[in-house]
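Heads up, there are several structures right after this.
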Structure I
Amino acid sequence: MSEAAEEERDEMDGKTFLEALEKEREAFWEVRMDRRTLRLEEKGPMDQPELVRRLNQSLWAELWSVPVLGAWLAEIDDQEIRLGVAQQVADEAKHARLIIRRLRDLGSEPDPESAVPAWKAAFRYIEGLDHWVVKMVAHNLGSEGNAKERQRIYVDRADPTTAEMYRNSILPDESFHVHLGQLTAVRHCTTPEMQARVREAFMRIQEVQHESALALNRLCA
């Protein structure tokens, strides 16, 4: 096969690239941590110390998102995605307020800095990326895509009030955030160079969030 033919074979459009990323994520988590292990399902319902610890970790991410994603708006040159991220910033602020109120209703003062270091490292890695397309796919598809799965733990194992908060007020927003990441990949990850940059960041997020899931589960076991 000629070099030109090999290059043509290896090229992917944005939609094909998105599908490849999703398959690679699924394979990554299947090998390292199945859904039952991720959610500590064998423990049954959460006790209050586990719930408070997990809510504080979720709160750290929501609070991080508001100023950081807000700063991305000036970089994003796709109007539909820019407006979507503006809505996402408002969503993250809403989520933070809900979690703070829930923690206080549980008799616990919010302590987002108690989040495990690997969790914070994943988001700080995203913040340091150097192109808005890479940031959006790493965060909205990589991290928020994981959040849709990870946050099911509240629906499955938390008390009814917390479960309702996630089911009705937080998880639906996460689906929209993931859509923005998917849209970014399809529209803007269309060259081998951009695809390579995005894949590297996307898979790095899987690795660091796997480390943080293990660390948090050890604390909650």
Structure II
Amino acid sequence: MKVFALDSSTEKIVMVYKDDEKLLTLSYKGKNKHGKNIGNLSQKFRELGVDFKNLNIVAVGIGPGSITGLRVGISYALGLGLGKKMIAIPSTKIIAANFFNFGKNIVVARKARRGYLYGAVYDENLNEIYEPFIESVDEFKKRIEKLNNYIVIGDGAEILEKNSFPEFFNYPTPERLLYLVEKEIQNENFVEKVQPLYLQKSIAEINFEKKRKGE
């Protein structure tokens, strides 16, 4: 079985390929545009002997995150996944997987538009407590204050003044991505259609409600 997965929801792109003989992981965090970087990483896989035409399963992180990054990554995955089994995984869960079995609830906080944060909350076994959402910083703080025994990770943790972990843990890793993909394969959680989590729409709705209330 030949499996390929990628996540491009953050400034760090992660990719992983696995078949019966080899496991390859690549990641890149830099200033260049995601389209160019995804192409460069894919070329490295080809140079290492990966034949993308013979994939059996393609998996992709669906956000929330950078709309442009998600659009490029998901489009690329869809192109590779034509006629193949597809898996879609929330990108917040990939980040949360950095602390799988840590013994605490895992709050993922990611920067969104000014004054807002993307979020999601998982227990130590990566079961969803709060599905991915977007809220103002103040509302986000109120939400997590209701939790017990939790940690906060993600590039938005610093805004909440709760970032006590190295920056590495704020981003997806190819190893954790593969772990989640293999769980989805085991449970046969394949999707007919990949739907990106474009939660920015909620900001427009929030602002509309504020105008109606005269705030």
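Any read-out appearing in this document is the output of simple, stated calculations on the displayed coordinates, not a laboratory observation. Since we're looking at a predicted model, the values are computed, not measured. Cβ atoms are built from the backbone, for glycine too; each structure is taken alone.
Suppose you compute helix-only ellipticity at 222 nm (-39500 (n - 2.57) for each DSSP H run of 4 or more, over all residues; to 500) for every structure in I, II: which one lands on -24000?
Derived from the structure labelled I.
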Across I, II, distance in nm of label points 7 Å out along Cα→Cβ at positions 172 and 196 reaches its greatest value in structure I
With relative contact order in percent (Cα under 8 Å, 6 or more apart) computed for every candidate in I, II, 33 is reproduced by structure I
Work out the source of 18.2 here, i.e. which of I, II gives that when mean count of other Cβ atoms within 10 Å over residues 84-91 is computed.
I
